Structure P
Amino acid sequence: MPALYIGHGAPPLLEDPIWSSELAGWSKELAKPKAILIVSAHWESAPLTIGATETVPLIYDFGGFAPKYYNIQYSAPGAPELAARIKGLMGEHVAEQPKRGLDHGAYIPLMKMYPNADIPVLQMSIPTQDPEKLFAIGKKLAPLRDEGILIIGSGFLTHGLPYLKEFRIEATPPGWSIEFDLWAKEVLERGAIDELMNYKALAPGLPYAHPTVEHFAPIFITLGAAEVADAAPKMAIEGYWMGLSKRSFQVA
């Protein structure tokens, strides 16, 4: 299986026919995974922690949206075997939160990619914001790909919510969003991971594109798991949503 980095959007993504069809079309091009391991921007917890290994209620970790979004269901099977495998691969203590359900960074895109909810899903926390440490975690997870596990880092390539001036899906992207997006694309396509890791110093558009960095952090787990030096990322989704970059890619 490849490793993916996806922009997960917000609940209104479910009503966007363009982005919905892009996610659905992308997943149809992939072999059906045995299970999915997803790392969402919305769960930062140290030490490394895995969520529920059986189906528990979702987390509605958002506010200000229509009531219907708080009744969303995505009852994917749990993945206890995958959890045990991750513990073995890490070689260090892995914590568990058995009552923590999937957050919207996991289930919103999966509802479009795998709407039948018939694939086991396990969510793992982001234990640090250090790019090198996240990349190392991804490398430890890399063997899972040969076992049919789809590894997904779920964030948003630009996430400067405080600096958006209009909240419309078709809003004109701000200059900082475009600049950061194009910089990341160019660096990724060159395989210059060292530059990407130094994004705080090198990337244009900061701190507007990422006033906090949790939506960018999952990219390093994806790249570590993908062993990116062996293959250039394939850009699967490009463009902007409410002015933010929805750029998403797969490696290998």
Structure Q
Amino acid sequence: MRILLSNDDGILAPGLAVLEKIARQLSDDVWIVAPETDQSGKGHSLTLHDPVRIRQIDDRRFAVGGTPTDCVIMAMRQILPEKPDLVLSGVNRGANIADDVTYSGTVACAMEGTILGVKSIALSQSYAFDSGRTPDWSAAETHGADIVRRILAHGIPDGILINVNFPACPAADVAGVEITSQCTRVESLIGVEKRIDARQMPYYWISYRRSWDNPAVKTDMWALSQKLISITPLLLDLTDRATAESLSKAFG
């Protein structure tokens, strides 16, 4: 099995090293194509107005000067000798759950892999975001390979990607696995902080905060709060068919 690894945290990210350990428990044919720099929050974006450059690090490790989506495209169109059998993305530093999946470059790698016809799984490690601590990677590192094996044994339908999130606890404290739905937050967690520079001109930071208030049971956010590994199948097809049907009637 040929496995392509990518991420959005960059080629030097600790989570990518964790992902490589997971992948090498599954196959010896592992290729790494990841962004040259941190691309968190880039979502499913493409680089269209600038050249994309590739830096080869070793035989099967490459850094790409572009987005996570660029990395998967360049891997499949330019770098790998043949299409991979599996795309693994991550392990992201922080959970990718609820509405955050639309911002996530980690999930975007799996989206692009799915679009290009390859079974794809995104993996993320939750941690205590507000404390400033780095993640305890042991949950992902210990359970990751088994989770991937079990997903592949079951099979991933065409047009579906799998979003896996590991809880913020040591591996020994993981309470189990839950198949979940994507949670929806009550309000946006994105804010804007205004600051003043040395010339008394305003500038702005887009800020982000975490909220875990009362998540619905059996959702991704709820699972992590219960120290469960969350596995969420996501559709590429975003069509709301019930609304499409009602609109069809409204427009005759």
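If you line up P, Q by relative contact order in percent (Cα under 8 Å, 6 or more apart), the top spot, with the largest value, goes to P.
Determine which structure produced the value 0.25 for FRET efficiency 1/(1 + (r/R0)^6) of positions 14 and 206 (r between Cβ atoms, R0 = 25 Å, to 0.05), calculated from the coordinates; the candidates are P, Q. That value comes from structure P.
One of P, Q was used to calculate Cα extents along the principal axes in Å, for residues 134-237 alone, giving 60, 36, 25; which? The read-out comes from structure Q. For Cα Rg over 2.2 N^0.38 Å, the highest value in the series P, Q is held by structure Q. Starting from the value 5.1: which structure in P, Q was distance in nm of label points 7 Å out along Cα→Cβ at positions 54 and 190 calculated from? Comparing all candidates, it corresponds to P. P, Q: which one has Rg/Rh (Cα atoms, Kirkwood Rh), for residues 78-213 alone, as calculated, at 0.99? Working through the options, I get structure P.
Values quoted throughout were computed directly from the atomic coordinates according to the rules given, and no laboratory measurement underlies them. The structure displayed is predicted, hence computed values, not measured ones. Cβ atoms are built from the backbone, for glycine too; each structure is taken alone.
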